[in-house]
1. Of the structures P, Q, report the one carrying the highest value of percent of Cα pairs over 26 Å apart.
2. As an exercise: relative contact order in percent (Cα under 8 Å, 6 or more apart), calculated from one structure in P, Q, equals 23. Which structure is it?
3. Ranked on distance in nm of label points 7 Å out along Cα→Cβ at positions 137 and 153, which label among P, Q comes first with the largest value?
4. Which one of P, Q has helix-only ellipticity at 222 nm (-39500 (n - 2.57) for each DSSP H run of 4 or more, over all residues; to 500), as calculated from the coordinates, equal to -12000?
5. With distance in nm of label points 7 Å out along Cα→Cβ at positions 57 and 105 coming out at 1.5, pick the structure among P, Q it was computed from.
6. Using mean count of other Cβ atoms within 10 Å over residues 65-72, single out the structure from P, Q with the greatest value.
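Read-outs throughout are calculated quantities, based only on the coordinates presented, and are distinct from any laboratory measurement. The shown structure was predicted, so the numbers you read here are calculated from the model rather than taken from an experiment. Cβ atoms are built from the backbone, for glycine too; each structure is taken alone.
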Structure P
Amino acid sequence: MSIDTNAPPRRYLLRETNFLRLRGYGPNVAILPWGATEAHNYHLPYTTDVIEATSLAERAAELADARGARIIVLPTVPFGNNEMQLDQVATVSITTVTAGAILDDVVRSLCKQGMNRLVILNAHGGNDLKPLVRDVRARYGMLIVLANFYEMVPDVMDRLFEAPGDHAGQMETSLLLHVVPQLVELENAGSGQRKPFTIPGITQPGLWTPRPWASVHPDTGSGDPTGATAEKGRCFFEAVSTALADLLCGLSAAKRGDLPLV
């Protein structure tokens, strides 16, 4: 995520490149990293999801660019749906209506420029983006792929993490130990234990309700970070980045009629 002051701008990162370079490059696939701003236990930064989405998008674009794909990484959306965490200091939440407006404007802008392929790289489980993707694709005809990074490469996830957790657990802690180790204060980590729901019948398969986060997760974590290592993070990071690069290359090379590009 950091900028090397001795390196030239990378043409596939919108935050670094310029109009002259970008016009000659002619990207045909955009990536929109999407994160959240929320507490991640006592040991990870509030911008954990932003860091994950941004760093994975940039690495995947680097790999895809080296293989001849024409990719542009858009600036990361730093806010997600955190309505259940608004009782925690400095949490910022956007509603689904707001998220839909952001996505609509991004897609509308890209369509005006003739771009018809977008990957949303989502790093926050509370971002329920599928209905928004359906609506926006129908409105503009753009092929939009939603990539929840934490659901990708499940075989690698199972091999690396005994108990990955779903929020500031072993997987996320390992990722940040690889990407931004200076921001991880593992010595302060809580256990990440979840208090179970106690209403009879509410935990049956097929039922769902939002978690009142502060009551269910006292340290804001969900999953034990014990056992996290930078090496586990590196292996998972590279596996997800490679899988995303395969997607980006496929999208960049696709022609109309190559389903689902119609």
Structure Q
Amino acid sequence: MIERSPLGLTLGSIFVLTLLANSLRAETEETIPTRDDVTISFVITQPDGPVKSAAILFSGGSGKIKLWKGRGPRGKNFLTRSRNRFANRGVLTINVDVASDRRRKGLIHWRDSDEYRQDIAAVVKWVKTKTTAPLWLIGTSRGTVSIAHLAGFLPINGVVFTATVTEVSNADKPTAHGADLRKIKVPSLIAHHKEDGCVVTPAESLPAFAAALKNAPKVETILFDGGDPDISGPCKAQSAHGFLGIEDRVVGRIVDWMHANAPK
């Protein structure tokens, strides 16, 4: 028997309409100056209701979402593909791209640079002209390297690490654990999948990482399980590393924690 809503719609139709509504959520793009002759672009996803908090989203890999291509943010990154889920829960999201002078090389060996800090400081300043809501930095995979190096120097209210990079790769890229984590003095959440199979994000490294956040007023680790089978490599987004199949649950727990630990 086909189940129908009081309006006569099938559950399948409701699901399709819900997806369509999410895809039609109003988004805008902004480009602002940062350093001399350098700009940075980002996508803003606005909640339908009141803004309860704001979050700058830092994707993994090279950090590129390629807004300069003119077709919106590109990539399957957990945060990029989940930005509507955050907005549905009252979070104004700012999905940030690489600066204009990093379009070729991306953020490899750059996430801990002074120039990058200046770029993101400009984004933070812009956000604060738009809302007085608590501002968070949320990173995933290599994006956690960004927020680990940024959070201690920017006027923000908290950080969320997801799929945190704690181990050095063969390419000797910077890690989140390599930052001076003592400078982070805001509430810090670590969200991770128990079965994350990426060699640079082992779950067993998280207690030491959490302990290094010794000056944060609150540090909590949430471990997730379940989800869909991996359809990408273990360090790519469509796997446990990217919370495949449990995105709603992960985003819900993150946002609940953010709101519970925001300044009163």
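1. Numbers: P: 43; Q: 38.
That would be structure P.
2. On the way: P: 23; Q: 16.
For relative contact order in percent (Cα under 8 Å, 6 or more apart), the value 23 is produced by structure P.
3. Details: P: 2.5; Q: 0.9.
That would be structure P.
4. Details: P: -12000; Q: -7500.
Going through each structure in turn, the value belongs to P.
5. Numbers: P: 1.5; Q: 2.7.
Derived from P, not from the others.
6. Details: P: 18.2; Q: 14.4.
Biggest value here belongs to P.
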